[in-house]
Structure 1
Amino acid sequence: MNEHTSSTVLASPMAIKAVTGQDTTIAELGSPKVHSEITGICDKVTQSDEESIEYCKSLLSYWPSNWREKPPIIDIGDSPYRKEEELLDIVPFDLSKGYDMRKIISLVADGGAFVESKDVFAPSVITGFARIGGQSVGIVASNPAVNLGALDMDTSDKEARFIRFCDAFNIPLVFLADTIGFLSDTNKQAMGLECHAAKVMYAISEATVPKITIYIRNCSNYGDLAFGNEQLGCDIAFAWPTCQLGKITDFAQFYTKGLDMDKMKAAVEKYNTIYNAANRLMFSDIIDPRETRATIYKALTWLGNKKEDRPWKKHGNIPL
């Protein structure tokens, strides 16, 4: 949407005034700010029509012409086996400290190019398109810079929409997970958080394109359900050595009475270790962070001819 000229509404201010008596404006009802930050209808706010056209052209370069084709392969000469030493220094060991996941995406993608979708809507999750070894991929990533990557209704809707789009056009999915998981309160419960969260799980399990997950640092409070764990049909998952992957976090302390808090914390830390997760077969391998790009490329190569047939049905029934 052009910030200076665009708007979209279903009812004009005059119609609303006539029916409800409420005074409103077009800007309040359907400005680019409203639809990019609140409703999520707008994927990108631009400063001119020319910028909008260029954004659309960049998106189209990642997509096939139709659902029967695979996305175009565009090799820019960036080695898929390139190692990135900088990846060792981006992620803080302290789980309470955030960082911008876009830094990791830019180091993993061909030429650092990443076309983001809905960048200001539900900003604790990042969605967009990149290439790895010339192959188009849809990236779904936590953004620990915003609420430590916490998940809610808006992030769930954003993810589900993006995942289903990629699946519709044969674009492989790459998940980069570092989240404190689904966080709820009485307001979110009243708004149906579980129903929104179920949309993501449905979209992931429904998708038949290659699905690759990289666990970066933390994935707890059932956050792995929003980032393609193998139980939901992810084809292959990898973990950095720094990752803590479990269903329990230190937050569990606050809901536990009569137990020694030091013992509780020690039990939580022991349960959430990367090795315990490996013993529970939650991923396929622990990888060197510097080899993240090469690992994803190899997985894309392995899954290049993936064909997953499902029993015929009229359509699915996504929880709306």
Structure 2
Amino acid sequence: MTETFSTEIPAGQPALKVIGLKVYYHISQGIVKAVDDIDFTVGCGEFVGLSGESGCGKTTTAMTLLQILPKEGVVEGGQAIVGNTDILTLGKKDMEAFRWKGISMVFQGAMNSLNPVHRVIDQMVDAILIHEDMSKKEAREIALELIESVGIEKSRARAYPHELSGGMKQRLMIALSLVLHPPLVIADEPTTALDVMIQAQILDLFNQLREKTSLSLLIITHDLSVLAETCDKVIIMYAGKIVEEAPVQILFNEPAHPYTRKLIASFPSILADKEIEFIPGNPPDLIDPPIGCNFHPRCDYAIDKCRTEDPPLVDEGGHRVACFRRHEI
């Protein structure tokens, strides 16, 4: 089949550019605006974090980028450009070819994604041969090289998944996401269910891979410590919208949106003896969201304008914030 897309990233272009993305779920109760007009980029070799409470739209964003939304999910508008290809316009056959070549994913709960009745090397070889015209021997050599690149001895390649630790299985899932050398990888909660030491090893592995391959990574997680350790910039979502985006040090040291401030304050710190705060109330019903700013019912700084107008996402020197009172708080 002749491919109608390119996975090459032109010089000076980002690995991913999302423009005006809207994704709604059409369910019996109404329309859920899960992702509501978001824009962001992931530069070549850049690690970007996407965070927020459960239900904020971060995983829906990832599923949209791979065209694996459930049947209720509908892309209502926008673009998602990798290289010169708007992946949202690709048909089923082209998208099947584009996955893992142009964009791949380490799924949440990836440790359970390996087939339990096949050796890990065979699973990697099969993934390569589906996309590439080469011999099984050549595919095996590529797979072994990748297995070794994520810190696993080649002798473990013939193991079955149940014979490996959780950390080793997660490393293998990362290797599997890289088999076709995609310019962009999405990692959805890559350290979930791993102990602290293994988490640190996985995050260090991502950094090593960036040095070797210029990997671009979109990390989706609710764990702010993962973002602080790994990312170049962080995007905070709330109720389907981006409310703040900034370089990682600025976001953690100078958060400008009330939601971001409360989110950071809700995490414990080893550097200071502080009382952990909580965010009062609940996220809004996305079938019937509040008028104005989605966060105003839970915000200590809300004024009348917040209750009637939706604040735009304003970019000030690479720090984007959607808050009318961003200069006052």
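Where a number appears in this text, it was derived from the coordinates with a stated rule and is not lab data. It should be emphasised that the depicted structure is a prediction, and the values quoted were computed from it without experimental measurement. Cβ atoms are built from the backbone, for glycine too; each structure is taken alone.
Computed values, structure above
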| read-out | value |
| --- | --- |
| Structure responsible for 1.5, with distance in nm of label points 7 Å out along Cα→Cβ at positions 165 and 229 calculated and labels 1, 2 on offer | 2 |
| Label whose coordinates, when P(r) over Cα pairs in 10 Å bins from 0, in percent, for residues 37-100 alone is calculated, return 17, 53, 29, 2 (choices 1, 2) | 2 |
| For distance in nm of label points 7 Å out along Cα→Cβ at positions 29 and 285 computed as 5.7, the structure of 1, 2 it came from | 1 |
| Structure responsible for 14, with relative contact order in percent (Cα under 8 Å, 6 or more apart) calculated and labels 1, 2 on offer | 1 |
